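What follows is calculated from the coordinates using simple rules that are stated; it is not laboratory data. Note that this is a predicted model, so its numbers are computed, not measured. Cβ atoms are built from the backbone, for glycine too; each structure is taken alone.
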Structure 1
Amino acid sequence: MEVSARNQIIATVKSVSHGQVMAEVVVTLPGGAELVSVITATSAQRLNLAVGKEVTVVIKSTDVMLATD
């Protein structure tokens, strides 16, 4: 599958927490950093997400926010 987003990172699913409507997916990036994505439970099931599965993280955002104390 081709997508227009340039920010794509190969990662490994670390955990999937299924709720009734949403699922929280934690992935490990090369180098050990982690990212968390919250997607619909239906999408998590359709993608067959499971611990150890390799996925492509696609980041498409118009805003990135940073904060300090």
Structure 2
Amino acid sequence: MNNAIYFENDVSNEQYQMAVRVLEAINIAVKKSSKKEDDTKMTEQEFYDMINKAMQGKSRPLTDELRRELFDV
């Protein structure tokens, strides 16, 4: 089981150390991990590059038959 606790707000080093001491006192191991970068954020240029790349790709019209095949409707 891989449970994790995340702080919603930034905490000071002192607050973090206090939390670690409390958790370790009740036999909970604490591992500090590096912040994960939000991969959903992109620059405006990256956004337009993604749109341009998609527009240059293969495409086909969405017919009623294809729609039913793809979406099982």
Structure 3
Amino acid sequence: MKLNSMEQKEFSASIEHTIDAAATGTKLFFPGSFFKGRTASPRLARYLYEQVHHGFLQNTLRPLGTRSKHGYVKL
């Protein structure tokens, strides 16, 4: 999946920032954890899962299940 430029900015601002700020071992249970005070974007949640699943964020996050909604733990 490819993100458009607006989605890429949002991914960097909300998801990457939240991951970087979280302590090691922190469980980020739901995609909503990345979108404080607003509705989670299904496309960004799917993109995050694909990035982790394909190994691009494998050194940073580990999925807790087979879908993004199952959450992640920071390594």
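The table below gives the values:
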| quantity | calculated |
| --- | --- |
| Computed 1.1 for distance in nm of label points 7 Å out along Cα→Cβ at positions 31 and 47 - originating structure among 1, 2, 3 | 3 |
| Among 1, 2, 3, structure where Rg and Dmax of the Cα atoms in Å as derived comes to 11.2, 31 | 3 |
| Given -8000 for helix-only ellipticity at 222 nm (-39500 (n - 2.57) for each DSSP H run of 4 or more, over all residues; to 500), calculated: source structure among 1, 2, 3 | 3 |
